[in-house]
Structure I
């Protein structure tokens, strides 16, 4: 079970899934915006304005849907994922990483021996 927990929490599985969900929701916004912006040029002017209103309504619907999906994804996926990740795999304490500390130690030893650094 710990292997699965590490796979889900340490890997980028949740980040990729969240990105995919948001990208698909945003694709709908872009598609409806393009349809509204370009419009379908019917032969009569009255039909043209009716089409513009319908495509604007679809665009507004897509924007509202995108925002609702973003709220749901944030509060039901991102927040619990972040809390679980910090609980099971706490981040390293701030400070110098081990490899940088080792390089600094080597540098200091070379200086002490009289080497040019």
Structure II
């Protein structure tokens, strides 16, 4: 199983600025909470366009913070939206929720480590 956050990769992205990294994690966490509800609503209403827009945005956001597992899942969700077939996206959305919970734990651990 791959790690939740590719720390080496994300630190390279922010030029080793740990304060900036923690800010990005906070922004992502806050943004995800709102998008999660919209994602599930789009899925339940079979709003393919809305679903794909959210998936695409989260694909970019998870890539930017090097959350590899979440990113792979968002790539799959984005593809479902582009293909116009989101009928079977429920399990991937449930997985995304679990991955986000793991991300929050890892982000909190890194915050504690970086602010010692």
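A compact table of results
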| item | result |
| --- | --- |
| Parent structure of the calculated result 90, given that volume of the Cα convex hull per residue in Å³ is the read-out and I, II the choices | II |
| Source structure (of I, II) for FRET efficiency 1/(1 + (r/R0)^6) of positions 65 and 105 (r between Cβ atoms, R0 = 30 Å, to 0.05), computed value 0.00 | I |
| Read-out distance in nm of label points 7 Å out along Cα→Cβ at positions 33 and 57, computed value 2.2, structure in I, II | I |
| With relative contact order in percent (Cα under 8 Å, 6 or more apart) derived as 32, matching label from I, II | II |
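Read-outs: derived from the displayed coordinates by stated rules, not from any lab. For clarity, every value in this text was computed on a predicted model and none was experimentally measured. Cβ atoms are built from the backbone, for glycine too; each structure is taken alone.
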